[in-house]
Structure P
Amino acid sequence: MNRKVVIVGAGPAGLTAARSLTDLEVESVVLEADTQVGGISKTVEIDGWRFDIGGHRFFTKVDRVESFWHRILPAGSFLMRPRMSRIFYNGKFFDYPLKALNALRGLGVLEAIRCMASYFMTRLRPPKDQTTFEGWVAARFGWRLYRIFFKTYTEKVWGVPATAIQSDWAAQRIKNLSLVSAVTAAVLPRRNGKQITSLIEQFQYPKYGPGMMWESCADSIRADGVRVEMGTRVSRIEASKSGVSVFSSGDYEWIGTDLISSMPISELIQVLEPAPPAKVQDAANDLKYRDFLTVALVVPLEYSFPDNWIYIHSPHVRVGRVQNYGSWSPYLIKEGRTCLGLEYFVSEGDDLWTADDELLISLAANELATLGLVDQTVVESGYVVRMPKAYPVYDQGYEDNVNTIRRYLEDTHPNIHPVGRNGMHRYNNQDHSMLTAMLTAENIALGTQHDVWSVNVEDDYHEESYTSGSKGSGRAAPIVSK
């Protein structure tokens, strides 16, 4: 049977799927609700300034992803950039990823002693519940360091207490760091030359931002005859085991044998016909997302800093991170000035999301001054960029919800293939999202049986075995015992 694939979403996963299918001589069409490709990996350009939404380091352990990047962008398009991020806490800078010796030195002798004492007490009496972010991190750093370096920022990101976030997110983002492993890494050479992804010292970066990659990818598939329909929001999907019909809000119809979906998996279930069973709909409705907005401020170059971004661990301001776009690429900024992106983690409809742009620009300038980073009187101009559904929330029950949806789709609609971050409700990085799309394309075109749900579950990121055998929606977190 000749396959024809309807792809929903023109972010990294959707466009990678289209490119891969085209290479495998399978026809596809891409539907994108936005007016710009790239999803959260797009580069927004306003008045000649370019803004990277969230910051995207191009680094991967996956050779085929690396090859894909360099196939899409010609030689000379990438810059090799130094990685530098720091934590700003109590008026001081600390290394990020957290380095135990640097952290203890910066906190001062007395506080360092308290933190070490807290750590050893925690090792004697580990948190009973390590299924939450709080318990997982406290078990590895002690309660005192957890409260200083993890609690405030995490609660800004998710907008809920750290006890409401599941440990899977910590396991994916912090991986196997602990106080002991951090101290050991500081004083002893690495064994076997292995390096943790979160500790890379340099990375590749497209000179005009990550959107350069996805705009070029979209151009390449268009040149091969693939239609990329922009401003096309899916309103209904009629599905059977023999095919799918996808409708936009204007009731235009696209027909295919298969559907690759990078739209939020909750929205996929909501527009699917015939309507899924009530328990599947309930699972979809229970999935939550965190939204994101950036306030970009133009300031003189003297206010630049070497960090790609600074994590703000102060409860006295609402900003979560501050990017310096000039540290990502000099092509994102203008001569004599830089642009600082203040990142706010929000929820659609809350006071920040609905605030007037001028009010947000004033708030951001004031918070930079409050932190002592920039004199607000030197801010020349500002811009606001909003990004809905930037982060799938790992709250209690999310994994059961995702597994319920996954089982339903596999049993009832095997020709519907979720991919990518929102498509799978998994905190994937760009390279993992791309790999899910590549493997899915091979499953459709070649009949392979790749398990795309096993992507982003690398064994070498774990200190101990999984707490369960599930691969449903993320990395199972190992437990630290006495």
Structure Q
Amino acid sequence: MGDTSGDASILAKGAGIALVGRVIGRGVSVVVQAVLARGLGPIAYGLYGLGWTILRIGVSIATFGLGHGVVRYGSRHTREGSARLRDVLVQAVGLAVLLGAIVGAVLYGAADWLAVVVFAKPDLAPVIRWFAPGLAFASGLHVAASATRISKRIQFAAVSQEIFQPLANLILVLVVIALGWGLAGAVGAALASFALAMALAILFVLRLFWPAFASSEKPRSVARELLTFSGPAALSGVFTTFLILVDRLIVGHFRPTAEVGVYQAASTASSFFPVILTGFSAILAPMIADLHNTGERRRLHEVYLVGTKWAIYVSLPVFLVVVFYSRELMEVVFGQRYVAGGLVLVILSLGQLINVSTGSINTVFLMTGHQTRWLLISGVGLAADIALGILLTAKYGTLGAALATAVAGGGLWIFALFDGRRVLGLWPYDRRLAKGLAAAGVVSACLVLLKAAWTGPALTMVIAAAMTASLAFFGTLIALGIDAEDRQVLVYVRRRLGMG
């Protein structure tokens, strides 16, 4: 049946690296956004945010699901021969760059129409044109970084995509802000960071799979095989990306640019939660694909359960700090002009917590060959999000947009959770999760007392709340007793910290 404790160890190590990488990367990305928000002001930052959102949606279209395809078929061909693996790697990355260039060209040509007709903001047109060439680099980076995960050595994807790209962006943004290059310089910094990170990811692919590239066998086309799988995955990826970002576009259509900037800031802050989940998904994807291919369903179920539990454990203390100190968080990160986004942050974070709490169900669908099913589910969720978003944003502004996103997104993930149980027989919860819920109750009580007993500068309040929540949550878990797989995680963390 296999060694489930060994799976927990692999998951702990891989998810630990992925999660640390993504948290560091997200932290750096938030710093980038904070520098831009403060340096550009809400109006220019709102234009940047719309352009950035359009870029991310364009990347989800251009990559055409190849990030999932290269993992699924690359993992399969490691068993069949190195030459076929080489073909998968080269053609997946090459297709991503080509499709990114094509989508970028279309976006460049449509800039005036999008700016004037869709958003009624003529100043947005040059921003869209500046971002358009970056689609080729961002798409290539995404697929090349995904390809490194075939090795199950997640650090290479974490370094190239999660750490290096935002860090390069931060350095370049600081330079352009210092030089006074404004909005155009900020966009140029983003594009340069994607190009540099893509080059690094490709170097990692060459290093990890050099025997495959050294093969003298004649190349064979695997593009059709990749695209056949990736087609449904591509649409579901677009739907999922739209589900995450469409609220920003709707706010951009209905609300003034300054409000778009505030909403962009709150949405950026709430994105910490999907980072936690995707940190676990990054290592879960190749493990699920491998266990599904070998028919080891018991191990697959345990990996899914452990991954979900720890994603919830990491998310709950953060969410509770957001609930009690949302306005202080917005002030600390983005500045006093963005404090009005505090309630928006709470609502968006609730929707994201539901996402995290249902586990990597989309990854499970995709890696077990149910990509068409996930396509239908995510399509319905997107339609609901757009309909609710238009209705509520037009009536209630940014609060309506946040509520629509939380309701539609939460509904999507809850439905997918139960559908996964019905179709795949997988359920990510058992009695062990009760300890985490008890710990969340203790954290809530501590934060209520802290909020009532002490006020001070926003920064010190946020730091005190974060320390209180972390100590209370994980202290309660330890007091209630550590599960076997939890010990694997804690042992790995201790080793990474040099504590034995």
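FYI, it's all coordinate maths here, none of it is from the lab. Values in this document were obtained by computation on a predicted structure and should not be read as measured data. Cβ atoms are built from the backbone, for glycine too; each structure is taken alone.
Which structure, out of P, Q, was P(r) over Cα pairs in 5 Å bins from 0, in percent, for residues 293-444 alone calculated from, if the result is 2, 8, 14, 16, 15, 12, 10, 9, 7, 5, 2, 1, 0? Numbers along the way, then the final one.
Values: P: 2, 8, 14, 16, 15, 12, 10, 9, 7, 5, 2, 1, 0; Q: 2, 9, 15, 17, 17, 16, 12, 8, 3, 1, 0.
So the calculation was done on P.
Suppose mean count of other Cβ atoms within 10 Å over residues 85-92 works out to 24.4; of P, Q, which structure was it derived from?
Derived from Q, not from the others.
Which structure, out of P, Q, was helix-only ellipticity at 222 nm (-39500 (n - 2.57) for each DSSP H run of 4 or more, over all residues; to 500) calculated from, if the result is -10000? All intermediate terms of the calculation are to be shown ahead of the outcome.
On the way: P: -10000; Q: -28000.
It was calculated from structure P.
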